[in-house]
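Trainee: Structures are listed in the sections that come next.
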Structure 1
Amino acid sequence: MNIKTNNKAELVQFSSRPRWYSARGAVMILLGCVIAFFCITAPDVYLLSSDFSWVPAIAVVVIFVGIFRCIDALATVTAQGFLVNMQGGVLDIIVGVLVLFGINGEPENMSLLIVGYMISQGIYRNILLTVAKTPNPISNRITGIISILLGLLIWFGWPTTEPWFLAFSLSVDISFRGWALIALASSLKSTPAD
């Protein structure tokens, strides 16, 4: 596949499915905002008969986000697009499963897993911007910085390390990732077709 313009070279790693990205991004924003709202208004909820607030619900969302990201990887046309999406998708799935099945232990033990996940995802997104040409890099950079900041807040225990804040942080991260997908979709829509 010979790409002649710089703009097209940037977009070759993504399949041009802006409606899919917009719909998925909107669902991610909606689910992330709803769970974040519930984390603040009803932090002491019992899900799966344990006191982990909304952590099981957001873990399931993270698993589905990872699955859809792996589907994106299988639908891309380049090795770079495959690796970018598959690597992030597998990390989402593994961490989501570990968080979902880790609710039997102590909440404090889970916080380091979530810290590592959020900081590594944020660093990964920001490093990705220097290696791969992505459309609308500002949205990805902001999303990566927010992930790093939330991970550091959990690590330092400020304002708290309670399960509701773990779920809140993951929910905010999912919402901003949805926003970045919508920004990607708008970039794909504004790019003229051949």
Structure 2
Amino acid sequence: MKTATEFTQDYLTGLKAVLDRLPVPAVARVIEALEATHAAGQQIFIIGNGGSAATASHMMNDLCKGTLGHKGDAPWPRFKVIALTDNVSLMTAWANDTDYNHVFSEPLKNFAQPGDLLIGISASGNSPNIIAAVEVAKQIGLKVVGITGFGGGKLAQLADVPFVVPSNDYGPVEDVHMILDHIITSYLYAKLKETHGQ
């Protein structure tokens, strides 16, 4: 068994290798999709399971408040973002009364409008409830950003804007998803600040 120090060093070495292989142009395409949705005054929905649910909540927080600066008092128009992962009562109602695969697709039918944006986060890209939500989103007329790993799976195939982390290891894939969130929100804040002369 490796020591904790050795294990940590190996993990970091592997993560650095993944970061070196990131599809950087794909980051720009994700940002462009968010900017277009924001400029149109449309809604952004974010979904994920497990660790990806936590990332969805974190991304919602960063887009809603992080793009307004530390005090949240920036004067520019705000991003309209909902993490469907955060409504536990509605999720469990659909899971209990119908099927877990409906926990995101059915709430989308309540809230989504044509021109909105769905961000689906799934390390494997094959989570059935994420795919079900993507299919409903496309029927309604949403653009879909798919944030994945493991080769992209069905999510990358269905997404209008795929971002695939080049790794088949859950830890680094989820690490990079959070890094992507921070790159996106830091860029958007900096650009909004410059655009509005702050």
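FYI, it's all coordinate maths here, none of it is from the lab. On a predicted model such as this, the values are computed, not experimentally measured, just so you know. Cβ atoms are built from the backbone, for glycine too; each structure is taken alone.
Trainee: Taking distance in nm of label points 7 Å out along Cα→Cβ at positions 61 and 173 from the coordinates of each of 1, 2, which one would give 1.2?
Mentor: Of the options listed, only 1 reproduces it.
Trainee: Tell me which structure, out of 1, 2, gives 101 once volume of the Cα convex hull per residue in Å³ is calculated.
Mentor: Corresponding structure: 1.
Trainee: Right, here's the next one. When FRET efficiency 1/(1 + (r/R0)^6) of positions 21 and 69 (r between Cβ atoms, R0 = 25 Å, to 0.05) is calculated, the result is 0.15; to which of the structures 1, 2 does this value belong?
Mentor: Clearly, the read-out refers to 2.
Trainee: A value of -17500 was derived for helix-only ellipticity at 222 nm (-39500 (n - 2.57) for each DSSP H run of 4 or more, over all residues; to 500); which structure in 1, 2 was it taken from?
Mentor: Structure of origin is 2.
Trainee: Upon calculation of relative contact order in percent (Cα under 8 Å, 6 or more apart) from the atomic coordinates, which of the structures 1, 2 produces 22?
Mentor: 2
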